[in-house]
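What follows is a set of structures to go through.
Bear in mind these aren't lab numbers, they're just calculated from the coordinates by the rules spelled out. Keep in mind that this is a model prediction, so the values were computed, not measured. Cβ atoms are built from the backbone, for glycine too; each structure is taken alone.
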Structure P
Amino acid sequence: MLFESEDFAGFSNCATFRHQGLKLIITTVIGPRILYFGREDGPNHLLVREEHRGLLGGEYRSYGGHRLWTGPEERPKTYTSDSYSVEVYEEAEAVRFASRVDEFFVRKLMRVAPIQGGFRIEHQLLNCGAYDVELCPWAITVMDPGGECVVPMHPVRPQSEGLLPVQPVVLWAYAQMDDPRYTWGKRVARLRSTDDPNPTKFGSYVSQGVAAYSNHGETFVKQFDVQPKGSSHIDMGCNFESYTKQGMLEVESLGCLQKVSPSGSTAVHTEKWFLVDGVVPSSDAEAGAWFDQLEL
């Protein structure tokens, strides 16, 4: 058996995976939601909202942890409640967690598998309706506050080698470029989690398919599927986004917008999670080199 059953954060019968010194906990009575990721003897790198511990049924709640949404973002379609139990399917090398079919006939699934040095999280959106739907998988990880999100920027080349744009930097209406929580470097972009109550969010197309969040003296690393530039990415071409306000920061990756038929086809988006010792260096050049030398 790949997991053990235990209670966590007010929820019974959570599935706990232990693998190479790491621990991952996913709920079975709501979700699917991953509510714990870290070392067995270390802090939880995911935020769990105290006010929502143990609550079941009813409206959408922001429990924290890691969830799967559908994009593009719109109400009420994106904010369907996951406050209901999931079905658990054990496979030879992975475990699938499947939500109920929501009011828009979409079923969300997470397939969790241990891999060398971490875990593989496969996200699936299943169309259970009678007609084609257009959506994209959107994997959102709510991190414990107080850390810093860092993503690599595009490799700089001479103008003679690149006449066309290579990377969008997308801002939401409530975001400002001069917000001190941001640092826009040559090699990396940074967004810090602080006590500022005002929200901010940015997105980009990260061709390297990797993002990092440093906190508690360690760094959470998320690798994600990268589709070719020019694919049907939502939000002006983003495959990565990060949102923060007081008490939380989200590290998000997105698949492409795609048409999903009701004949059993799914939209799939995969991440790999790792935890490495130390934090991303504060120097822009050293941070870029850190990503270049990252071995997972």
Structure Q
Amino acid sequence: MIEISSVTKAFSGFRAIDNLSLHIRSGEYVALLGPNGAGKTTLVEMIEGLQKPDSGTIAVMGKTWKQNPAYLRNLMGISLQETRFIDKLTVGETLDLFGSFYGLGKGRSREVLQLIGLEEKGRSFTVNLSGGQRQKLALGIALLNQPPLLLLDEPTTGLDPNARRELWEILMTLKGQQRTTLILTTHYMEEAQYLCDRIVILDRGQILADGALSALLDSFAKGEIIELETSHPMPENTLQALPGLIEWSQEGTSKIKLTVTNITLTLPILLDKLRSLTIEAVAIECRKKTLDDLFVAMTGRRLNE
């Protein structure tokens, strides 16, 4: 679907994208992750044709923007963080308007209304929509022409958890119905994990990691996490003797973070040790490693820094 070969893009001497190559197959749901300034938006804007690479090439289904701009515009559906609508058009009229740009009839607008769950809002003015409903409408516009390539730039930023989940379900429904390729930029780790088959982590304009989350964690950030707060400090030799321990760190005198090979192996023995030492576990949290843990393991920084 997309072939990016040795692409570089600089702004005032700063390399936003630095000799980056990436190939995305048809039907993949791919998340682009990285901290602010990593190059995510620049890369997406070059795929969309809004920016031109200083060097290297980008081809979508074998075509470049220089050669086939009209063809590529018909291939893509694009939804940004925020979309401005005409206040005194209804939701249905807005879909009809954008559908007319592709020569589509009103029947397609009704299909999209159903897909995005806004049938009851078809006659409502766009100015009266909630934030979540506006993002649903923006997504619906992007889907009107049934694009084989969908690009979403932080589509759920600022939405409440309910609205975010509703948007995810629309995208998962789409994934099951047709062979759409999705490129998603997001700051929400859960969003990337839920929606995408493949994670591409960018930092300083280069790719740090690329693959399925489970494979990336196995390669760069093995283990599972136990975090606990205790009533009294726990002896170091007791911690070091725990089975399956990979590493541990301490914050203050009573907060401990353990990385272990298997929570179910280590946790019962840890709790037995605490009881034998008459130390109370004030709080315990057990979890699998996340994308944020992966990024910290690779760079020493968090994704939201």
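Can you spot which of P, Q the value 0.98 was calculated from, given it is Rg/Rh (Cα atoms, Kirkwood Rh), for residues 119-166 alone?
Q
With mean count of other Cβ atoms within 10 Å over residues 215-222 derived from the coordinates and found to be 16.5, which of P, Q does the value describe?
Source structure: Q.
Taking distance in nm of label points 7 Å out along Cα→Cβ at positions 103 and 255 as the criterion, which structure among P, Q has the greatest value?
With respect to distance in nm of label points 7 Å out along Cα→Cβ at positions 103 and 255, the highest-scoring structure among P, Q is Q.
Quick one: helix-only ellipticity at 222 nm (-39500 (n - 2.57) for each DSSP H run of 4 or more, over all residues; to 500) came out at -1000 when computed from one of P, Q, so which one is it?
P
Matching task: -0.25, -1.23 is the computed value of log10 I(q)/I(0) by the Debye sum over Cα atoms at q = 0.07, 0.15 Å⁻¹. Pick the structure from P, Q.
P
Among the shown structures P, Q, from which was the value 0.80 of FRET efficiency 1/(1 + (r/R0)^6) of positions 79 and 279 (r between Cβ atoms, R0 = 41 Å, to 0.05) calculated?
P
Once distance in nm of label points 7 Å out along Cα→Cβ at positions 7 and 247 is calculated for every structure in P, Q, which label goes with the largest value?
Across P, Q, distance in nm of label points 7 Å out along Cα→Cβ at positions 7 and 247 peaks for Q.
If Kirkwood radius over Cα pairs in Å, for residues 111-270 alone is computed to be 17.0, which of P, Q is the source?
Corresponding structure: P.
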